[in-house]
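**Q** The following blocks contain the structures, represented as structure tokens.
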Structure P
Amino acid sequence: MTVKRVLIVGLGSIGKRHARVVRQLLPQCEIIALRHRGCSGDPEPGIDHCVTEINAALALKPDVAVIANPASHHVEAALPLARSGVHLLVEKPISNMAANVPELIKTCRAQGVTLMTAYNMRFLPSLQRFRQHVRELRVGRVLSVRAEVGQFLPGWRAGSDYRQDVSAQARLGGGALLELSHEIDYLRWIFGEIDWVSAAMLRQSALEIDVEDTVHLILGFHPDPARGAPVASVDIDFIRHDTTRGCTVIGEKGSLRWNAMESKVEVFEAGGSQWTTLDHCPVQRDDSYLGEWRHFLECVETGTRPAISGDDGLAVLHVIEAVRAASSSGQRMQVETT
């Protein structure tokens, strides 16, 4: 199908980024924004129409939509679009809770609608290369995994008050665990399904938020004949001033390291004395979103299943809910399977 109209639900910072990417990829399409704060004056740059109600958006007959409003309202916004046959790219996380996602998945299947979860980091060339090296056993069987991501929340979005952002508010699906759930998604993608979790969710800083600012996780993966059954430690936070994101694999034949900040993959060979760069894949800020959108549009065109499906989004939420239960109980928790 030829995509002529794109609906963007929510026009915050991520919604505006999607609008910019869509305009680059589909310069002739009409872009519709659905925003509940109202449409005053001329539309935002790059937006052709602005509406405040879902029925008004449906009346404009969008072909595809990206759901970029707060996570607590994702499914509420997506369901009427799915019922009308609109293909959906849903920003991560797919919701703030697992319970209402199966209905969305079922509806999309019944209507023949493409449903993709927008974990754009999977489209980073450096992470793709890291995954390939792991799966080709570049450092042998994986024994241990250590991942971390940290960035000081008040510095996330220039010119905005962090206290008013989605990330800072529990009712909108904020908190370090949901907002930085990329780590759970890419670890599943590389190492397979997560079997069990132990966790501590904490508020350690003086940030004016009502959500956790720090999460420490231990994740146990299902056994794999080649890669074994590694255990991963994962540190996620809103409080780190030296922004970082990366993952290190400790294997039988050395260590492999992904540095997201430098777009590099490095190896430390067994018996070696230093890290060696395997891949350096510089990117611009929008590149992973462009890759995400190209894949989504290809799936819409061909009817193929997205690389990051609605089921993948739901699987991440099952891990998140096990994390919450483990943190509350102080016990190791099994992860529900989809």
Structure Q
Amino acid sequence: MLELAKVLVHASQFPEAVRHDLLESLRSRSVNHKFHYDSLKQTQKWLALHEAYSPARTDPQCAEAYQRSFSAAARRLAGGGAQVIGLGCGGGQKDTTLLRLLRSSGREVFYIPCDVSLAMVLVARGAALEAVPAANCSPLVCDLATVQDLPAVLAALDRSVKPGPGGCPTAQPAPARLFTFFGMIPNFEADRILPKLSSLLQPGDLLLLSANLAPGNDYTAGVDRVLPLYDNELTRDWLLTFLLDLGVERTDGELRFVVEETSSPVQLKRIAAYFHFTRPRTIQVGAERFEFPGGESVRLFFSYRHTPDRLRGMLSHLGLQVLGEWITPSQEEGVFLISRASGNASESQSLKHF
């Protein structure tokens, strides 16, 4: 029997869009994070890094926090079927655990693994087939940063509508929707991604969001404390793959990790990785040439560290309420269960004046 996987690719990840974003990354000297997951090689390196350093994999108490959040979300979901939409699904391990829990309650479960990487959505799909039949799994490749019509795309992927007599769709209660956004918020500017998440949530929908946190009462000291989670050989190898695949050599410069502070829309610190060129290098992409003289740098990566108070404030400003939160004993990671606050419209809002 043939084993085939049907994957839909949104226009935000068509070749012309990807090329545009690549050229813009090189022009701006600021690499779009999606290019660190672009190839199978990068996906495998990220999965190895995640396995070695992610608290969800190395800290049993972190895994317990996720499990408690899954149970709370399952209790709050309306009856009937359940549709899990994994935004930035990665390898899909957490989503699969959630899917198994929902299925064990007797629900029919549907899954949309969504990621910028084709390899990632296939890995997530493969993991999820333990809990979801292939017919109920709809992998989607798209760029969450640029996609403008995601609500319509998700509606088109709704496989809960069954054909009735004569092939006409039968009217059935829509499955309760549960979005997941695990490990993603650190790599987005909050004033861009949080309004987009807010615009997706309709009354009755739930969102499980995880955030990397700065442990302890001293925010600055907490960010410094987690720096080794980033400044290590596996992370360096993963991040440098982007430049090496473009023809840069390791001896062209050095990768440095720093702590930066931003103030828009709220004061936050992030860990950033820059490649500093110590000798000139030309990068050629098609007909375009990019000159990197010695002394210049390109930002390869950043990861924001939040605090529960700061995150709650931004969510509240967008009309979202935190129904529950589970902070690990290490205080390095938190999972938040979110819904639209009563009486708030679903239109996109802004954090510009937060």
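None of the figures in this text is laboratory data; all of them are computed from the coordinates on show. Since we're looking at a predicted model, the values are computed, not measured. Cβ atoms are built from the backbone, for glycine too; each structure is taken alone.
**Q** Matching task: 156 is the computed value of volume of the Cα convex hull per residue in Å³. Pick the structure from P, Q. Intermediate results must be reported in sequence, preceding the final value.
**A** Numbers: P: 139; Q: 156.
Considering all the candidates, the number was obtained from Q.
**Q** Quick one: distance in nm of label points 7 Å out along Cα→Cβ at positions 93 and 309 came out at 3.3 when computed from one of P, Q, so which one is it? All intermediate terms of the calculation are to be shown ahead of the outcome.
**A** On the way: P: 2.1; Q: 3.3.
Computing distance in nm of label points 7 Å out along Cα→Cβ at positions 93 and 309 on every structure in P, Q gives 3.3 only for Q.
**Q** Here FRET efficiency 1/(1 + (r/R0)^6) of positions 37 and 141 (r between Cβ atoms, R0 = 30 Å, to 0.05) was calculated and came to 1.00; which of the structures P, Q was it taken from?
**A** On the way: P: 0.05; Q: 1.00.
Going label by label, the one that fits is Q.
**Q** With percent of Cα pairs over 16 Å apart, for residues 29-76 alone computed per structure, which member of P, Q shows the largest figure? Don't skip to the end; give the middle numbers.
**A** On the way: P: 39; Q: 59.
When percent of Cα pairs over 16 Å apart, for residues 29-76 alone is computed for each of P, Q, structure Q gives the biggest number.
**Q** Out of P, Q, which structure matches 12.4, 39 when Rg and Dmax of the Cα atoms in Å, for residues 5-100 alone is calculated? Before the final figure, lay out each step's value.
**A** Details: P: 12.4, 39; Q: 17.3, 50.
Value 12.4, 39 for Rg and Dmax of the Cα atoms in Å, for residues 5-100 alone corresponds to P out of P, Q.
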